[in-house]
Structure 1
């Protein structure tokens with residue numbers, strides 16, 4: 001059986017998402033961690049930078065170069081217009097969408113204004 005190579009950002013969230021996808025596949029998969037522009041820019045708000053694909057472009061380039069067989073992205077990071085030649089091959093069932101706020105305050109009303 002051929003070994004597939006998955007492309008993923010190296011963040012904790014990206015790795016968890018990639019492993020969830022790999023666990024659903026019936027084949028051997030190796031993960032190639034790829035650092036993106038969005039991972040490297042830490043001193044400027046992304047909203048201040050022109051362009052798109054901050055968390056996807058390098059993964060797309062690796063696909064086109066044949067370095068990876070598929071990429072796993074957070075759907076929120078994908079541009080609305082995918083590069084020509086790429087498709088969204090699958091969208092897995094959504095896991096829990098619950099979020100939590102953990103802090104030192106008793107409740108939301110006790111958080112200082114403009115905090």
Structure 2
């Protein structure tokens with residue numbers, strides 16, 4: 001993995017002997033939760049652009065606000081992002097939203113090989 005640069009922060013992306021696979025039930029649970037999270041995120045983004053009080057609650061810098069107000073020419077606020085989650089037997093916990101570094105798709109091919 002190091003030879004193929006499949007690292008982040010100097011650590012291997014997958015240091016485990018056996019990868020963790022989801023069964024179809026857990027896959028559906030993760031998919032449903034992630035899609036709901038994305039829908040809510042899009043609603044907040046759209047609402048914030050028309051409500052200065054809500055926009056202020058997001059604690060964006062003036063430069064970030066100027067960027068957010070630019071019409072990109074498509075409907076969604078994010079076209080390539082990822083939500084990092086932990087799948088546990090009785091819960092699904094999202095740790096963070098990564099809109100600035102959606103690297104998962106780029107790493108997936110290398111890990112699959």
Structure 3
């Protein structure tokens with residue numbers, strides 16, 4: 001069982017991650033994109049939570065590395081779902097997908 005200091009530390013990291021993700025998402029929202037503040041805040045906080053849990057459940061560095069790889073892979077699938085072609089057959093959503101992927105990295109840090 002974790003002590004209160006560890007729980008407060010993880011909680012502070014989650015709040016900071018959600019805040020930073022929200023700032024990034026705010027820019028996407030201002031650009032009138034489908035994904036915005038809430039999506040980016042959730043992605044950033046979830047990435048932070050997964051890494052924090054993995055880091056506290058095991059001392060095995062390879063297990064944490066696998067968690068990081070799984071997060072990056074999962075975000076790749078989400079990002080691929082955001083990218084589409086418009087009426088002129090031009091790709092749209094690439095910047096948003098890259099932003100989600102980068103926001104996930106911010107959360108993992």
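Since every read-out is calculated from the coordinates, none of them should be taken as a lab result. All figures in this text were calculated on a predicted structure; none of them were measured in a lab. Cβ atoms are built from the backbone, for glycine too; each structure is taken alone.
A few remarks follow.
- For helix-only ellipticity at 222 nm (-39500 (n - 2.57) for each DSSP H run of 4 or more, over all residues; to 500) computed as -6000, the structure of 1, 2, 3 it came from: 1
- Structure with the greatest value (metric distance in nm of label points 7 Å out along Cα→Cβ at positions 63 and 95, set 1, 2, 3): 3
- When distance in nm of label points 7 Å out along Cα→Cβ at positions 7 and 39 is calculated for each of 1, 2, 3, the greatest value falls to 2.
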